[in-house]
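Chemist: Given below, in the form of structure tokens, are the structures.
What follows draws every value from the coordinates through simple rules; no lab data is involved. Just so it is clear, the structure is predicted and the values come from calculations on it, not from any experiment. Cβ atoms are built from the backbone, for glycine too; each structure is taken alone.
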Structure 1
Amino acid sequence: MTYAKIIVDDPRPQVRRITLNRPDKRNPLSNELRSEMFDALEQADQDDSVRVVIIRGAGSCFSAGYDLKSNVAQKQPFYTAGGLGNWPRHVVDGFFKIWDLAKPVIAQVHGYCLAGGTELATACDLVYVAEDAKIGYPVVRSISPPDNQFYPWIVGLRRAMELMLTGDHMSGLDAVESGFANRAFPADELEERVLAIAERVAMVPTDIQQINKRAVHRQMDAMGIRAGIRAGTEMQTLATFTASTQAHLAELRKGLTDALSKRDQAFGDYRTSKD
């Protein structure tokens with residue numbers, strides 16, 4: 001498959017790297033980009049020369065979220081049953097596709113990691129972030145809770161509630177403290193530090209590593225993560241029928257930038273930040 005929205009390379013022996021490559025738009029996750037990414041992940045999982053995969057973003061950030069200028073109901077990268085809740089269920093299916101790969105996947109996060117970007121990062125087995133990264137789900141302010149209800153599972157009740165009720169972002173350091181990420185590094189060291197970790201992960205043969213990975217996920221399964229996250233898709237769908245969400249969606253159709261700026265203006269962050 002020829003890729004137009006991602007770049008694939010092998011920066012170190014047995015290490016495959018996927019770069020989200022729409023830097024001019026902050027790497028929005030369109031279905032075209034996601035189709036390419038899932039194809040590259042599946043190809044790597046079947047390639048005997050690869051033992052670990054890194055996902056990163058080109059330009060100033062990891063990803064600012066899903067492509068709100070595209071129709072996410074069309075040309076989805078894999079089939080998810082239609083009807084109410086198709087999109088959040090589709091997102092969750094993608095989350096578990098990455099979880100269920102044999103080989104470890106590492107998220108290398110810098111700059112903005114927002115909304116769908118956070119959902120992609122949490123689907124990865126390891127998450128390493130720049131200290132000054134900005135990680136959050138501002139969509140809770142105007143549309144709905146996340147498509148993938150990862151927050152309570154990843155960061156716990158109190159931090160999850162604060163993030164959900166404010167839409168505020170975490171720094172990379174905050175993300176490590178909360179359990180969202182493994183470690184934070186200075187931005188100019190992030191790439192080399194992630195490559196060094198990937199090389200260590202790649203020292204373990206895939207036939208053993210896939211069981212190591214699965215062993216952790218099976219414990220999460222036993223605690224109910226799959227059932228909980230899938231149930232959360234119904235909450236996301238229900239939220240889209242509220243009057244406030246319908247009004248915001250109408251504003252988005254008139255102009256994406258103005259609508260998002262209006263959403264964040266009172267909070268003074270994201271695109272309205274003076275920093």
Structure 2
Amino acid sequence: MARSFDIRTMSAADLARALDWAAAEGWNPGLDDARAFHIADPQGFLVGLLDGTPMGCVSVVRYGSGFGFLGFYITTPEGRGKGYGIQLWNAGMARLTGRSVGLDGVPAQQDNYRKSGFHLAWRNIRYQGAAAARGLPPPGVALTDAKTLPFEAVATYDRRFFPAPRDGFLANWIGAPGHIALAALRDGSMQGLGVIRPCRSGFKIGPLYAADAAIAAALVGGLCERAGPGVVALDVPETNAKAVHLAESLGMVPAFETARMYTGVDPQIDAAGLFGVTTFELG
């Protein structure tokens with residue numbers, strides 16, 4: 001009897017399972033990622049089931065009217081090599097038809113992604129270690145709780161570094177339980193933004209935006225001080241030499257890398273101010 005492979009939108013339980021799969025792959029999800037991710041696009045998470053048994057997943061989150069991000073592309077060990085992954089991929093890409101699409105994928109899969117129309121934009125390096133507070137903010141710059149600022153100011157700043165509006169996700173990301181968000185202000189103007197969140201092991205910082213490396217260092221120090229002791233991960237665009245130098249100067253070491261790839265024209269963002277991406281799963 002023929003077996004049935006069906007693809008549907010994830011439930012909350014499916015997404016929790018997908019995060020367990022991600023943890024098994026070494027991705028170290030945040031403790032509140034399920035809720036934060038789901039808010040970004042409730043229809044943007046797909047699960048594939050073989051005769052009712054989950055075998056894989058993919059996220060295909062829509063942002064704004066013209067951008068999408070593909071992540072969470074996982075097939076269980078028992079489901080690999082049987083064509084289920086490509087069926088999930090095709091269903092996900094169909095949901096993003098007509099949009100520019102981004103992803104963060106392992107380098108070994110770059111050739112496969114190129115066959116689907118993606119090209120390499122840059123490499124992200126995950127640096128991690130017990131990053132310590134390093135210096136005070138530059139003169140005239142103050143760190144403040146981003147949750148106390150008008151949200152539109154924070155969202156407007158975020159749009160400099162991300163290809164499309166993502167207000168629902170961002171509001172929850174800043175305000176989620178355990179998440180600490182700091183903004184760097186100079187004369188009332190935002191000069192930097194960073195968020196740290198607790199993960200299954202240690203913490204992750206992301207996003208990390210800053211007008212210069214000194215502000216980025218102050219944000220890392222302020223976030224780590226408030227979060228408490230623990231190993232911290234920061235996903236750094238390799239093309240930003242100042243961000244790489246910052247991570248290394250804090251005693252962090254490379255753990256692994258991903259390939260940031262896009263279809264179509266690369267989005268226009270403030271690459272010089274991007275010191276750490278938000279997440280590998282949602283961009």
Structure 3
Amino acid sequence: MASLRDIRKRIRSVKNTRQITKAMKMVSAAKLRKAQENVIASRPYAQTLDAVMSQLLSKVEPGAVTHPLLTSREVKRIEFVVVSSDRGLAGGFNSNITRRALKFLAEHADKQVTITTVGRKGAEFLRGRGFNVRKDWTGLLSKLSYASAEAVAVEVTNRFLSGEVDAVYFLFNEFVSAIAQVPNLSQVLPYEPKAAASATPGGEYAYEPTPQAVLEKLVPQAVNVKIYGGLLESYAAEHAARMAAMENATKNAGDMIGTLTLFYNRSRQALITKELMEIVSGAEALKG
């Protein structure tokens with residue numbers, strides 16, 4: 001049976017842990033508010049850009065040269081971009097991504113797949129399973145900006161244009177709400193506007209000088225926006241998952257403190273009762 005000193009030490013340890021988890025929850029909650037605002041602000045632009053791209057492609061003459069990033073070819077080599085977090089303690093955030101990544105790799109075992117990771121946890125997991133990570137963008141999410149996302153997009157775009165890969169897939173956690181995050185796997189290249197965005201808000205657009213010239217400018221930008229949007233979603237989802245995980249950890253620590261305190265009080269009471277009985281027994285023995 002643990003001594004009272006051991007129980008007191010355990011209670012202090014759990015209280016310290018509760019302070020840490022509570023502080024981490026508050027930090028993630030503050031970061032989540034800003035990240036959620038960025039996600040909500042970016043979605044209309046991405047959706048409208050997809051709609052414009054869809055209408056624009058419908059204006060290009062059949063058989064006309066469009067853009068190299070729209071060109072489909074037989075897929076033999078794939079660039080797989082996996083977005084995770086740099087830190088743990090985020091519930092199932094990273095395990096959901098790594099589980100989906102393993103499924104994708106198993107489904108494309110007959111292809112030559114090169115892996116790019118954004119986030120240390122995903123890179124460590126895949127390397128630990130024997131996969132070769134071509135490039136790891138560690139620390140990018142902590143200082144996420146459009147320029148840093150563009151750097152990732154430009155690198156995978158150049159690999160596609162040079163023929164090193166025939167397709168680029170992008171896996172990230174989509175932010176649904178503060179309590180829900182869903183792995184999202186999408187094909188980035190060759191680029192295809194979403195079918196749901198085929199109707200352009202506000203009616204028809206006039207393109208100057210030509211639809212082809214506008215397409216040359218918009219396609220690379222659309223790829224950049226898609227990568228940036230996915231990174232924004234993942235960053236918000238990470239802090240939502242961490243906030244929920246730390247809230248549960250704080251609650252569990254409180255429950256454990258209550259249980260340990262009750263056990264401590266009962267043990268202390270039993271010890272006092274035992275000492276009193278020994279004193280009374282000693283006194284009776286002296287009388288007798």
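Chemist: Identify which of structures 1, 2, 3 gives the largest calculated value of distance in nm of label points 7 Å out along Cα→Cβ at positions 23 and 223.
Modeler: When distance in nm of label points 7 Å out along Cα→Cβ at positions 23 and 223 is computed for each of 1, 2, 3, structure 3 gives the biggest number.
Chemist: While we're looking at this one, here's another question. Name the one structure among 1, 2, 3 that mean projected area of the Cα convex hull in nm², for residues 47-102 alone of 5.7 was derived from.
Modeler: 1
Chemist: When helix-only ellipticity at 222 nm (-39500 (n - 2.57) for each DSSP H run of 4 or more, over all residues; to 500) is computed for each of 1, 2, 3, which one produces -14000?
Modeler: 1
Chemist: Out of 1, 2, 3, which one gives 32 for relative contact order in percent (Cα under 8 Å, 6 or more apart) as computed from the coordinates?
Modeler: Structure of origin is 3.
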